[in-house]
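The following blocks contain the structures, represented as structure tokens.
No lab work stands behind these numbers, since they all come straight from the coordinates. Owing to the predicted nature of the structure, the values given are computational and were not obtained by experimental measurement. Cβ atoms are built from the backbone, for glycine too; each structure is taken alone.
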Structure P
Amino acid sequence: MKKPKNDLMEKIVSLCKRKGFIFQSSEIYGGIASCYDYGPLGIELKKNIKEMWWKSMVQFRRDVEGLDAAILMAPQVWEASGHVEGFTDPLVDCKVCKHRFRADQLEDAKVCPDCGGELTEERQFNLMFKTHMGPLEDQGSLVYMRPETAQGIYVNFLNVQKASRQKVPFGIAQIGKAFRNEITPGNFTFRTREFEQMEMQYFIKPGTDKEWFEYWKQERMKWYDVIGVTTQKLRFHEHGENELAHYAKEAFDIEYEFPFGTMELEGIHNRTDFDLTRHKESSGKDMSYFDDETRERYIPYIIETSAGVDRTLLTCLIDAYEEEQLEKDTRTVLHLSPKIAPIKAAVFPLVKRDGMPEMAQKIVEDIRPHYMAFYDQGGAVGRRYRRMDEVGTPYCITVDTQTLEDQTVTIRERDTMQQDRISIDKIKDYLDERILFVSIKSR
């Protein structure tokens, strides 16, 4: 029987700190707002999510190449892209309590929602972080911390195309950090000022954008099922005319039903030839592509898929969290997909004697070259199961008296709590069958 998920976000935040998923940045100094550090389990979960994305978008496809562009770019990049002029939010401040708000998120843009005080006039606030390159802090040394990874792909379009000898249609994928000086960050890691993006820009012939846009909508929705997110909590949201970004002809969000509301998880955008054309005009470089089969030259249209690593990780934690009411106690469990779980298998000796600890440690060492494994000999086996359930470990392996006799172990599955008896030399095959990522047929 499932227990109602009251105050779910508080429980997720508590679990993340206790178990080493996510910590507040600079916590010993009181923390810094909306910045977070990933602990031992968090970094493993984050790495696994990124690897799953990279495999599905790059490794298992022949038409997408990888890139890692620099965080710092020439300021002209952000002028050409429209970020210097248009990457803004409407800002108001309370004259009494000094709290700051986004005007477009208030019911009454004249009254403070916190104290009832008078709000200032609305003004535009650019979300990009500024810094200076070199020893002098003057206008000539001004650079920006990138607010998105996409522009690094656009300015490298021809470099990647020529080096990889790809023909349109093809994509360029990148995972990297981005920075936005958000006015109203919040909801834990849902909206932060420093975050990591997984973006892919797919370059296509103009006129084929409707077909490719629909293709990538469906591909990206399918990926969340692959990593174990509940599909019933996902939906598409089409941007209306008043929601469309300045560069977009069409845009859909994949939204998830969060405890704090149904909100964006990933964006799929038809950016037409806006970005390459702007960079061509600004830099003076020809950004066009010559199709040697049709003998045409054109600036490609772009279909963008853009997802946040941190937001995806938070979604996986929320989606996996459950409290099960058992006969004698409550079992807290993270039903993380084995493909992304930080620890794939935990190994226990039934007792701390008779050679069981040594055999259990040997099994851990055999698993570790292939999967993250954990050794635990503290407390009763039932308590050890609970600890592993709480951090999402899908399989627990117990070495017992029978192991010493016939070289078999008990493997207990997290979600069903079913136990199987298998030979030690079959453990890797057992894990491979349940963990390895099986790709859909690549294009």
Structure Q
Amino acid sequence: MKKKRISELQHDFFLTKTTYDVSFRLESLNKLYNSIRNNEKKIYNALKKDLNKSQYESYITEIGIIYSEISYIKKHLKRWAKPSFIPSSLAILPGICREYHEPYGTVLIISPWNYPILLCLQPLIGAIAAGNCAVIKPSELAPHTSSVIATIIKECFPEKYITVEEGGKEKSEELLKSKFDFIFYTGSERIGKIVMKYAAENLTPVCLELGGKSPCIVDNTADLKRAARRIAFGKILNAGQTCVAPDYLFVHSSVKQKLIELIIQEIEKTISNNPLEYNDYPSIINEHHTERLKSFMTEGNIIYGGKTSDRRIEPTLLDELTLDSKIMKEEIFGPLLPIFTYENINEVIDYINSNPKPLALYVFSRNKNNIKKVITKTSFGGGCINDTVMHVASHHMRFGGVGNSGIGNYHGKHSYELFSHKKDIMKQTNLIDLPLRYHPYNKKKYNIMKNIIK
């Protein structure tokens, strides 16, 4: 007898309707939470081996967010899962309308290497909360973390419900050729297009969390000291390997030099003037990505940093670049920050709008008109005013891209809704039956309907 694919096993289990029970979902979230707790030290060790992340950074950017997400969803899930009333229109009165949420069924989650715990388990939490089965494909570029994820999931769940499939490109292709009811992918735009092509074969809905070149703008009214601190934070975090890291900086010419001096001060204050010797500074994921980042430093002028050692690269500031430089052709995904000057905020807006829509945008200013212009006249996934990165930390705020930077959004309730099909149902009364919609049609009915429906 031919062995069933994992997607088929999960489909069969889903049809038992076990996952429809909200108490089953809550129990599953508890199991996941407890398994993460039990394996927390293993997670820290794995993240240290894969990315040289410190325990503190691992907690605040990955594990802690997962705990918070589970706790928040558990608190509200019963209420979210109840059918909600929808206003009725005159055309269907006295009918009553309700919105129901139902799980899609089997979900494929393909996660990246840069936040290998967070970006694997956070979508899984939403999939569980909504009542789905799930197959997780962690990134093979973070092998130690992938192994721990497999251990965590195996402790919690049978494979017919939730399982981990480890492996490389071939495993991803094998899974994408299987029939799933929903695909959630986090990674590059290039691979996102491949995922979407596979999904199109089965008309499978997708959420694509991609990336792009997220701009950071500092005008001449900004609090430069705080701007410098928060920009440096966004670039140092995970050594810049963050999809919402500030990718390039536009600064007003009148404050450029002062801002650069302050950014350098912040870097040295936080990770010393020798970052390559600072134990808690993360590494680049592998040699290939390290060499790719080194190639970006061959153009322009390095005004700070630039040293490398093994898989570590100093936070590096570059100027004297053009907007056609190699570093501006793709997402940097590393601790390099190209700096450009501008005179009029409209120049920056025009440049942003002439390129693919970014995942994030950051503007530092005390000028309300400048802020309003940037926020309303550019299109991007989400962002911050007078900060970087921190908009992703709230489970009350949806996270996702637009255009080339992604499709769909999640976090908190938005995760529950993402992995749910919204089904609207109208219940009509049997007490009365208005004759206006039925044949035969005549002028009297027509005039009555014209007065009702305007």
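Odds and ends about this structure:
- Across the set P, Q, FRET efficiency 1/(1 + (r/R0)^6) of positions 64 and 400 (r between Cβ atoms, R0 = 41 Å, to 0.05) reaches its highest value in structure Q.
- Label whose coordinates, when Cα extents along the principal axes in Å is calculated, return 81, 62, 38 (choices P, Q): Q
- Each of P, Q could give helix-only ellipticity at 222 nm (-39500 (n - 2.57) for each DSSP H run of 4 or more, over all residues; to 500), but the derived value -8500 comes from P.
- With distance in nm of label points 7 Å out along Cα→Cβ at positions 96 and 416 derived as 6.1, matching label from P, Q: P
- Source structure of the calculated read-out (Rg/Rh (Cα atoms, Kirkwood Rh), for residues 200-279 alone, 1.00) within P, Q: P.
- Source structure of the calculated read-out (relative contact order in percent (Cα under 8 Å, 6 or more apart), 14) within P, Q: P.
- Identity of the structure behind 25.8 (criterion: mean count of other Cβ atoms within 10 Å over residues 104-111, calculated), options P, Q: Q
- Value 0.20, calculated as FRET efficiency 1/(1 + (r/R0)^6) of positions 128 and 360 (r between Cβ atoms, R0 = 41 Å, to 0.05), assigned to which of P, Q: P
- Structure (P, Q) behind the derived value 0.00 of FRET efficiency 1/(1 + (r/R0)^6) of positions 136 and 384 (r between Cβ atoms, R0 = 30 Å, to 0.05): P
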